[in-house]
1. When distance in nm of label points 7 Å out along Cα→Cβ at positions 35 and 371 is calculated for each of the structures 1, 2, 3, which structure yields the highest value?
2. 29.4, 131 is what came out when Rg and Dmax of the Cα atoms in Å was calculated for one structure; which of 1, 2, 3 is it?
3. Quick check: 19.4 is what I get for Kirkwood radius over Cα pairs in Å, for residues 203-394 alone, calculated from one of 1, 2, 3. Which structure matches?
4. semi-axes √(5λ) of the Cα gyration tensor in Å, for residues 91-290 alone was computed and gave 38, 23, 17; which structure, 1, 2, 3, did it come from?
5. Out of 1, 2, 3, choose the structure whose coordinates give helix-only ellipticity at 222 nm (-39500 (n - 2.57) for each DSSP H run of 4 or more, over all residues; to 500) equal to -15500 when calculated.
Structure 1
Amino acid sequence: MRPLPLRVVWSAAAAALVSATGLTGPAHAVTYGTPTIKLSASYLSGAVGSTGDPVVTVTVAQSGADASALTVAASRTSTAGVAGTGDVRVTGTGGTRTVAVTAHARGHADLTLKVTGLGGKTATTTLHYAASPAVQHSADARYLTGASDASAGVDVGGGYVVVANDEDNTLRLYDGAASGAPVRTWDLDNALGADKEVDIEGAARVGNTVYWTGSLGNNKDGEYKADRNTVFTTTVSGSGAGTQLAFGSAGHRLRDDLVAWDEANGNRYGFAAGTATGQVPKQIDGFNVEGLEFAPGSTTTAYVGFRAPLVPPRTGGKALIVPVTDMDQVVRGAKATFGTPIELDLGGLAIRDLRRNDQGQYLIVAGSWAADDNSDPYALYSWDGVAGNRPVKLLDLPTADAGGWESVVSVPDLSVAGARVQLITDDGAADLYGDGVEAKDLTHPEWQKSRTTWFTLG
């Protein structure tokens with residue numbers, strides 16, 4: 001029997017393959033779609049010399065291709081002096097990558113990010129980048145984005161802190177050790193029944209209750225705004241990244257009770273004049289509350305610390321604390337009762353924050369009563385909380401950088417050598433990026449930020 005020709009054998013094998021695979025037509029080359037690229041946020045802020053700037057994530061995909069085969073890189077910059085294409089680092093594999101930028105100078109740069117897929121197909125997106133200038137202690141500094149007017153902070157464990165912003169009524173939970181956006185937020189407008197900002201300036205924690213106070217003073221134009229006459233509480237559950245807050249109660253008469261108390265005691269501190277229509281709060285004889293903490297061993301008597309007035313209201317005057325002996329009831333709307341006022345020698349500075357630890361040790365951030373925060377002196381003092389005992393200056397705080405020192409997160413054991421303390425600035429009035437816009441007026445929350453810095457105490 002003669003063997004079959006080779007073409008016949010091949011045809012039979014091909015037919016068998018078609019039958020087995022179900023293929024009914026000729027094979028086609030793989031086609032790839034146009035890649036897609038999407039940023040978790042289109043705006044990003046950094047700082048010159050920073051060691052822990054925020055990052056963004058970029059998600060990429062391409063039909064017909066595995067995402068790991070795609071490459072992402074910066075292909076263009078609008079301002080190489082601020083950040084060049086080589087200053088953009090893309091890490092990770094698969095469909096999600098991380099983008100970080102190193103800044104060289106203050107300013108803005110639009111960075112084009114390009115994804116290249118299989119088949120030579122590409123797509124781009126733009127990251128709008130803004131860089132603030134280098135700061136002192138940059139290795140110990142982190143940036144809390146999403147708001148710029150940090151005014152009070154409360155430790156909730158695990159390195160996390162709940163931060164108030166004096167330009168709104170939203171509390172924000174941050175990882176205090178990492179730059180970036182808040183982990184969680186709580187908008188309290190409805191709970192407070194507030195039309196405007198409460199101007200939150202002070203906070204103190206007792207157990208799982210956090211007490212918050214507004215500035216109680218007029219606004220910057222000397223007008224009375226009722227929402228600022230507020231003290232309120234929130235209840236903490238959980239801790240660290242799992243922290244949750246629930247609104248407690250609020251009172252709206254502490255300012256009025258302070259004025260009436262001072263009038264009944266001979267107008268010693270000029271509270272009536274300091275709250276009069278047209279009176280600006282940040283004057284040496286003004287009326288402005290910024291510190292709140294509880295007295296030694298007490299869960300009901302709160303120390304209310306004043307930024308203004310100084311006592312007497314002249315250069316070299318003392319800082320003022322008024323004890324409110326029933327703060328647990330004042331936050332429920334009750335009339336305030338007061339203890340003997342305390343006058344502290346802080347070298348002519350006023351109280352910007354006040355914080356106590358479980359050992360009864362206090363730290364006081366001392367600063368000017370004036371509004372020109374970025375140039376006036378700041379200092380950190382320790383105190384034992386006892387009236388008549390003099391505070392001790394621990395260190396002068398740097399003032400060459402943007403922002404005013406505004407909050408102590410928590411107080412370490414001050415008897416331990418080399419104790420470290422974390423402070424937060426209010427950067428709302430700062431021109432962070434050299435564009436003539438105050439941080440509080442920036443339209444993109446990713447560009448708004450405050451700074452937190454660790455200091456070693458001698």
Structure 2
Amino acid sequence: MSCELKAKDRTGVINPIFTCQPAGAQYVSIGVKDCIGIVHGGQGCVMFVRLLISQHLKESFEIASSSVHEDGAVFGALDRVEQAVDVLLMRYPHVKVIPIITTCSTEVIGDDVDGVVRKLNEGLLKEKYAGREVHLIPIHTPSFVGSMISGYDVTVRDFVKYFATKSEPNGKLNLITGWANPGDVTALKHLLAEMEVDATVLFEIEDFDSPLMPYGNTVSHGNTTIEDLTGTANACGTLALNRYEGGKAARYLEEKFEIPTIIGPSPIGIRNTDTFLQNVKNLTGKAIPESLVRERGVALDALTDLVHMFLADKKVAIYGSPDLVIGLAEFCLDLEMKPVLLLLGDDNAGYEKDPRIDALRQNVVHDMEIITNADLWEMEKRITQDGLKLDLILGHSKGRFTAIDNQIPMVRVGFPTYDRAGLWRHPVVGYAGAIWLAEQMANALFTDMEYKKNKEWLLNVW
């Protein structure tokens with residue numbers, strides 16, 4: 001029995017798990033109030049990312065493009081950035097923050113985005129927009145390296161690095177959520193409220209669930225303010241829930257402002273939620289209240305109803321964002337399930353040194369593969385050619401055809417999920433998330449039992 005970490009042994013990609021770095025930068029930009037990002041590249045670099053985000057959240061978001069064409073690819077396209085900033089500021093009087101997000105094409109041709117930001121600060125902003133608060137932030141996210149995960153990580157750091165300013169302590173906790181859903185943020189804020197902890201949440205995305213109002217539709221946007229970002233330098237501590245989605249920002253705040261910092265684990269499942277609450281207690285001095293002890297008990301009771309009879313020994317494949325995949329694997333192990341295949345969709349060298357992966361390699365007592373730089377063909381191949389038997393698949397909607405074609409039940413989790421309704425409203429973190437995840441997995445298995453006539457009589461007496 002072994003747990004092996006290894007890279008995909010092919011150079012090509014068939015059905016990728018992730019998209020590119022600018023996607024992560026764009027997801028960060030829509031979480032900040034009075035912010036519209038300009039993606040410096042072709043229109044498709046915005047169109048397809050906006051489509052993914054809108055498919056996932058069923059809302060519309062404002063992201064701009066410098067709309068680089070063939071002439072810009074040959075002669076340089078910094079004039080497109082200047083025009084884009086000018087048009088954006090004219091059309092949207094409320095906009096204060098404009099990240100300039102690079103792409104593969106503009107990084108390859110060598111456009112000096114930092115230089116054009118300095119030029120605009122000294123020229124256009126002083127001459128045409130004097131007295132108006134405008135922040136231009138260069139964000140370097142070349143698409144030919146990394147993934148949407150590293151793009152998210154870099155962008156959170158660059159936002160914090162730009163705004164964080166040391167002044168008087170504010171007594172707040174910095175909570176860096178990582179690439180979360182609105183339901184996750186709601187659940188995390190609930191836990192903090194029960195502990196009476198005042199927090200700066202990066203990012204406040206609950207309002208991504210925008211209402212339909214009598215006076216007109218609301219455009220979705222986040223509510224993290226410039227003041228929130230500025231105050232991150234004055235917090236009592238920083239808690240980043242994910243190592244690869246916000247870890248860079250947390251380490252910057254620790255190194256620059258000597259703020260006590262804890263990174264991870266992602267609070268997925270009972271064990272990791274317990275650790276999360278203990279970390280909050282250690283950073284803030286606040287006690288864990290009886291109300292959360294009761295919530296924990298309710299979650300334990302819900303899991304006890306399912307584990308021994310239905311979940312134990314079930315073989316699971318998991319793919320998606322690395323922190324999510326590792327957190328789900330740890331939760332499955334606690335439920336006595338057997339995660340046998342973990343797919344991480346980029347070649348981050350840090351995986352080899354990740355203590356959570358090292359713990360899996362040392363402690364897992366069944367055969368498990370952890371594949372880096374993976375694509376979804378890795379899962380397909382193991383099922384169709386290598387004879388891997390799976391009881392369940394956990395991952396985003398891009399892997400649905402593997403599940404359908406091979407008649408394996410699947411629970412949608414991660415980004416993007418677009419073929420099931422309202423999943424982004426439900427948390428996967430905290431005690432509530434533990435209940436929801438376990439019951440989703442159980443219900444998927446129940447449906448499979450019924451369709452395949454596989455001991456479905458158990459459901460009559462459960």
Structure 3
Amino acid sequence: MTSSAEASTVEAGGATRAAPPASPAALAELPPLTSAPRRLLKHPRLMHYNRLAALVVLANISLLAASWTPNAEAIGYASLVNLALAVVVRQQYVINLFFRLATWAPNSWPLKVRWTLGKVYHFGGLHVGGALAGAVWFLAGAVVVTVDGANLALITVSWILVVLLAVIVVTALPPFRSRFHDHFEKIHRFGGWSALALFWTHTLLGGQGPVTLGVLAVITFSVALPWLRLRKVDVRIEQPSTHVALARFDHGVTPFAGSSTAISRSPLTEWHSFANVPSPGEPGFRLTISRAGDWTGSFIDDAPPKVWVKGITTAGVANIETLFSKVIYVATGSGIGPCLPHLLAAEVPSRLVWATRDPRRTYGDGLVDEILAVQPNALLWDTSQYGKPDMVRLAYTAYRDFGAEAVICISNKKLTWQVVHGLERRGIPAYGAIWDS
């Protein structure tokens with residue numbers, strides 16, 4: 001960073017000095033916007049998530065247009081294959097495989113290629129495209145079996161499934177999902193299980209062949225696998241402030257840096273995922289849980305001695321760091337949680353820019369000292385003293401001065417979009433969560 005923006009962050013005795021307000025002259029001027037066509041491709045509406053969803057839909061339209069005369073059996077196969085895609089791409093082992101394949105690329109590959117590979121976490125677009133296409137195909141199949149005069153039981157199950165799939169799709173749309181996330185999660189879970197049971201019923205009533213049964217078996221196994229690893233484990237809670245809880249686990253699992261774990265106090269109703277923070281060379285891991293709603297508030301105020309965990313630890317967005325020679329981590333508030341394991345592992349040279357309210361009082365001396373030990377040149381911006389900074393310019397200044405190839409932003413949705421798209425429209429690879437679950 002420039003000298004005024006990067007005044008010493010550590011005094012004698014380890015006390016943190018808040019970063020001084022950076023004047024416009026202290027921060028780098030943002031580079032010019034790229035050409036209009038390139039900026040268009042960086043628009044949120046055209047992000048890779050939506051492109052993948054559109055690709056799946058277009059592939060299905062192409063299949064229909066390729067001189068194909070659909071019948072009930074062919075429609076059934078098309079529906080099932082699409083729905084299998086929607087389920088399997090959300091399976092934790094498959095997600096980890098996606099990240100492993102994408103991050104195999106060496107740093108010697110062209111930056112444009114690595115920039116695109118870094119968007120691997122947009123794989124949810126395949127889930128959306130498969131679900132939409134599968135639901136439409138199944139609706140078409142229900143019409144065909146009704147017109148053909150199939151037996152009443154098959155017709156009844158078909159239309160019940162059509163209604164159920166419609167409810168799942170509609171409640172998964174962003175307006176409902178963001179406003180009523182708990183309801184979305186329950187509908188998606190219990191509706192999905194019910195749909196799977198009805199698919200088995202429909203398949204047996206329709207006398208489908210071994211291929212259909214095999215695909216259904218794969219879907220069922222994929223859905224059941226995380227639940228086969230369900231267990232209740234001990235947790236030790238530390239509370240550096242009323243805003244944050246540090247949950248410590250040591251149940252024989254030391255997850256890889258950059259992964260996340262889903263925990264629950266009531267496994268059939270709701271789950272919440274948090275970034276794992278393992279300490280190099282030590283067993284177990286931590287989760288940083290900030291007050292951000294009813295569930296997290298209750299967790300902090302009424303710390304449980306045990307919680308439920310299921311499945312396996314799953315790769316998160318910041319795992320794409322290995323595609324680049326140097327990266328900038330931009331975090332606000334509890335966004336430091338997903339960044340911290342990468343900072344501690346130090347697998348890739350990095351620089352941290354963290355804006356948060358009174359970091360030591362909120363997160364505790366231990367956590368702040370741990371960060372500064374591995375990031376002595378980090379910029380810690382105390383928003384309680386200096387207000388909210390221009391995060392796009394802070395990120396770009398760090399990117400320029402550190403000679404980084406990419407920026408990874410972990411923050412709330414609004415600021416993440418500002419940083420990621422503010423930089424990408426200027427030709428800088430930038431990454432951040434897309435809130436698709």
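Each value in this text was obtained by applying a stated rule to the coordinates, not by laboratory testing. The shown structure was predicted, so the numbers you read here are calculated from the model rather than taken from an experiment. Cβ atoms are built from the backbone, for glycine too; each structure is taken alone.
1. 1
2. Details: 1: 29.4, 131; 2: 22.7, 76; 3: 24.1, 83.
Label of the originating structure: 1.
3. Working: 1: 16.8; 2: 19.4; 3: 18.5.
Source structure: 2.
4. On the way: 1: 43, 21, 15; 2: 31, 20, 18; 3: 38, 23, 17.
Label of the originating structure: 3.
5. On the way: 1: -2500; 2: -13000; 3: -15500.
Value -15500 for helix-only ellipticity at 222 nm (-39500 (n - 2.57) for each DSSP H run of 4 or more, over all residues; to 500) corresponds to 3 out of 1, 2, 3.
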